[in-house]
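Pasting the structures here.
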Structure I
Amino acid sequence: MTKTTSELDRLKAAAAHAAVAVIEDGMIVGLGSGTTAALALGILGRRVAEGLRVIGIPTSDQTKREARRLGISLSTLREHEHIDITIDGADEVDVATLSLLKGRGGALLREKIVASASEHLVIIVDETKLVDRLGVHGLLPVEVVPFGWQATARRLRRLVTSLAQRMTPEGEPFITDGGHYILDCAVGEIGDPEDLQRQLDGMVGVVEHGLFLGLASRVIVGSSQGVRVLQQARRG
C-alpha cells in the first residue's frame, strides 16, 4: 500500500527524534542536508534551546543558515577535525550492508566529507527507502567539474544507462555549494557497488558521487511498526 506524504513525514519524524536523542552535551555534531535531515535539525534546535550544548558542522549553506536561525553554535572541519556523530538522511539504504545512495538534495560532496570525518554516521529514513540493492528506485547523482563536463558525461555514459544534467526550476544548470554541476545517472540495480565506486573515483572530471559505502554505522528507520534500528555488522 502506497503511503501518503503525511504518513511518510510522520515516520521520518519518529526516526529523527530517535536519532537526536543520542546526542549528548558537548558533542561535535555533523548536520546533514535535505528534507529528512532538516527534521532532525529542528529537533536538535529545540534541545539546544532547552540547554543542550553542541557544536554543529553543517554540510550545506542551506543547513548553515537554518542552524544559525535555530541558535545552534557552528564551526568548521578546520577547527574540529573529529566529529562525534553526524545525522543525515539517505535516498536508498541497502538493508544487508547499510550502503547508501545519497545526493538528490545536491550536497553529496560536503556530506561525504563530513561523514568520513565522523566517528558515527547515523542515517534517518522512512521504511520506503530500504532496498535489497542500490539503484532500484532512482538515480545516482554524480558531481562533476563544469569545465568540459560534456566530455565527462561521455565517459560516464559507458557506465550508466542514461544521464541528464540537473536543472533548476528556472531552467538553469543546478550548481552545488562547491560550484559544480550534477549529472543524474540511471543505473538500475547496482550489482557491484564497490566496482562502480572505483570506476567513478578514477574518472577525470568527477568530483564526487552518491555512493556512500562503508560509512553508515546505524540506520534509524521510521516504520508503520514503530522505530527500528539497523546496525553495521561488527568486523573481526
Structure II
Amino acid sequence: MDLGISGRRAAVAAASKGLGFGVAQALVAEGVRVAVCGRNAETIEAAAARLGSDAVPVVADLSSPDGATGFVSDARDALGGIDIVVANAGGPPPGNFASVTVDQYLTAFELNCRSTIAMCYEAVPAMRAQGWGRVVAITSIAVRQPIPTLILSNTARAGVTGFLKTLAREVAADGVTVNSLLPGLHATERIAALHAGGGDPTAGIPAGAIGDPADFGRVAAFLCSESARYITGTALAVDGGADAALI
C-alpha cells in the first residue's frame, strides 16, 4: 500500500532504538526523509547509519523544553522543513505513591508531557501555514489503564493526552492531524528492565506475545499517511488486546 508520503520530512524523537527507531524505519521505507535524535552522539549516529542515507542524526536531550524545541529546529534546518513530528521520550523511573516524591512529578512532566508540547509549538505553526502536517505522539497504554508501578508515567502521559486532544480540534481544519499511540508491551530495553524480576510478561496479553517495534512503526506510519487524513484526536492502543476497556 502506497501511503502517499514519499518525499515528506519527519522529525522522530528518541529514535536511537526501541519504538522510536521502529517508527523511523517504517517512515524511511515509505520514502520519508527523517531526522532522528538521541542524547548520545555515537548511538544516534549508528542508528541513522542503520536507517540509511535518508536519515540525519541530531543530538538532543528532550528532558527540557529547550532541548525538545532545539531538536525540531535542527531537524527543520537539516531537512529543509518539517511535515511530520513523532514525539517520543524515554519513560520516568518506576514507583508508587509511597516511594515517589513530589519533585519527581515535575521531572516526569518535563520529559513526558512538556517535551511533546514544546515540539508541537515549534513545528505545528508551519504545518498549518502549508496546509499539511502530521503529529504522532508515543505515550503509553497507561493513559487508558494506569499501571500500578508507574505512577509518574501514568500522570505525565495522561496530561499530554489532554493537550493533544485539544490541539487536534484546533488545527484539524488546517490539514494537520494530531494523534497518539498507546503502546503496550513491546520488545524494547525499557520493558526488559521493568520485567527483569521475572514472571511471564505475556500474561494478560490476549495475543500471547510481546509486540514487535517494527510492527508498531508501521502503525505510526499509517497515521502519517494521506489515507489517514480523516483520523485526528485519537489515542490508539497498540497492545495485543491487553486493554480491557470497552472504548
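Each reported figure results from applying straightforward, stated rules to the coordinates on display, with no laboratory input. None of these values were measured; they are calculated from a predicted model. Cβ atoms are built from the backbone, for glycine too; each structure is taken alone.
Of the structures labelled I, II, one was used to calculate Rg and Dmax of the Cα atoms in Å, for residues 106-153 alone, giving 13.9, 43. Name it.
Label of the source structure: II.
Supply the structure label, taken from I, II, corresponding to FRET efficiency 1/(1 + (r/R0)^6) of positions 26 and 122 (r between Cβ atoms, R0 = 25 Å, to 0.05) with the calculated value 0.60.
II
Quick check: 2.9 is what I get for distance in nm of label points 7 Å out along Cα→Cβ at positions 90 and 218, calculated from one of I, II. Which structure matches?
Attributed to the structure labelled II.
When helix-only ellipticity at 222 nm (-39500 (n - 2.57) for each DSSP H run of 4 or more, over all residues; to 500) is computed for each of I, II, which one produces -8500? Can you show the working numbers first?
Details: I: -8500; II: -12500.
Working through the options, I get structure I.
For which of I, II does FRET efficiency 1/(1 + (r/R0)^6) of positions 42 and 202 (r between Cβ atoms, R0 = 30 Å, to 0.05), calculated from the coordinates, equal 0.35?
The structure behind it is II.
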